Structure P
Amino acid sequence: MATNFGSLVDQFFDHDIYFRNKTLMISGDVDEKLSKKVIKGLHVLDSIKPDESIIIILNSPGGDVDHGLAIYDAIRSCRSHVEIRVYGVAMSMGSVILQAGDSRIISPHSRLMIHYGSVSLDHTTVDAIRFMEEMKDLDILIENIYLRRIKEKHPRFSRNKLKELLKHDCYLSAKEAVDQGLADKALIL
């Protein structure tokens, strides 16, 4: 049974997935609900004509690191080429997710924000020490994700320079994100 155009549009508005051109929307806070939806959507889109690109429209202020890394890994494991387009913001885990794309495009008025994640503790002292060790490991993992992409453009860029950028919220315009190597090109409108 053929799907009519109205039904396809309804799917996109209701479920953030548009099958006609293999487009998936990632919008809002990164959490369990979003990661489940994105991973399912990527699985479906990657099985449809793997020689055609998947387009992800990204607008996220970030969120949970574990769910963000799940989305990152799901994108990286796609057989299809994945193009990520930022409209709005890609901040915190949103900026990490952006780094998973085979091509990363940012609209001219969008912003990126990179930083080390924040934590709140509600643990015993012993558990808090273990938790902080885990956070150190996650910081290194995030550094490696950013550094891999930055070094594609700036091979001599140092980890220490990246650490300085990540100490505080580092906001980047579309042009700055491209210049830094955290996006491939800015759209010209």
Structure Q
Amino acid sequence: MKIKKYEQFFDESFSENTFLVTINNKSVLVDPGMIGTKLEEDLSNTELLFVILTHGHADHFLGIKNLDVPIYVSDYDKTFLNNPSYSYAKTFGNNDSFKHKDIRNIEKLPVFEGKKFKVFSTPGHTKGSVCIQLEDRLFSGDTLFVDSVGRTDLFSGNSNELTKSLKMLDSKISNNTIIYPGHGGYAKFKIIKQKNPYMK
């Protein structure tokens, strides 16, 4: 019997969510802004296979620094990891470039314990933003929050593109899909569509 867990870790430094998905003691990490004590403990009890980044802002990837696993990110936002100005790492007091040795295209995500990820290109918050679906969960990064959306006034952001991305998600995602955003709480898509003004 497969044991599955979807865990959310909240980082107070960035007010950012990191998600750990575990199946059969193997795991995938989504948007590791920072790796706190609890997450570190959980990672020590599982085999981390790879990391998924929904976009290239530093509050979602600073935790990759000491992780020796493949990092999957869109080709466009891959450039953010090497540029503290694009990633806004400077905003968080970090001027480092993250030249990880194994960065791969998000479109080539491998099958995870028999489960396939579905990648949705959702430009708007950044040009290379993506949402990632696994089963009935959607990791939406900063594209979509429960009651709002991510900023579009940062580098490569575009409000018109974000509006198009939200409409696309509305046409592709079922109402019962659980949305796991990069910030704030999570909820079923049907609830978000009722309370989020950007989904009206």
Structure R
Amino acid sequence: MRILIVNSANRGVSDYVAPIQHTLDGMGIGVNPYIVENDRFPYIKPDEIKSDFSGVIVSASPRGDDIVEDRAKKLEWIKDSRGTPILGICAGHQIVGHLWGAELIKDDQSELGYTTVKVLKDDPLFEGYGREIQVYQGHNDSILMPDDFDLIATNDRCENQFMRSKSGPPIWTGQCHIEISNRRMIENFAKYCKTYRR
């Protein structure tokens, strides 16, 4: 099983994708992660992604004023041609929300360090966790809720902590850095992809 990891950081910056790759490599269930830079799109076509990969993970990135707008332009295929489960992490969370028309909130809901999020709905992404989860945050910006998504975890500082698409192949996204603090969620995503039937 192949999972595509999209590097939302600048080309050559591996801090945000290496932990994801190591997590998938260490699962022992035959996951083959494949990393691609965000500027490779649209050179990689949506049909190739659907036929060649069982899942897609959109990584976090360093904080920057134009990260979300710039990366969203290159990842429009996520909305235009869906076919595989997707997991967005931090910047990936904001990019997905932006693609579905949600407003980006600048510098008003920033979080840094460990904090707690409250799980609102049972979900395969949270398997093995309780109703409250300690997560690592490192963001200035946040995203409001798109209409096509359900809120599945929150806290008092930043409402949209985790969301999931209401229909179609599932898209999960989270504001926190699960590649640092909650790698089991990455494993849960990969296990879901392994059993998902289109």
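Where does the value -5000 come from, among P, Q, R, when helix-only ellipticity at 222 nm (-39500 (n - 2.57) for each DSSP H run of 4 or more, over all residues; to 500) is the thing being computed? The correct label is Q. For which of P, Q, R does mean count of other Cβ atoms within 10 Å over residues 123-130, calculated from the coordinates, equal 25.6? Considering all the candidates, the number was obtained from Q.
Since every read-out is calculated from the coordinates, none of them should be taken as a lab result. These figures come from a predicted structure and were not determined experimentally. Cβ atoms are built from the backbone, for glycine too; each structure is taken alone.
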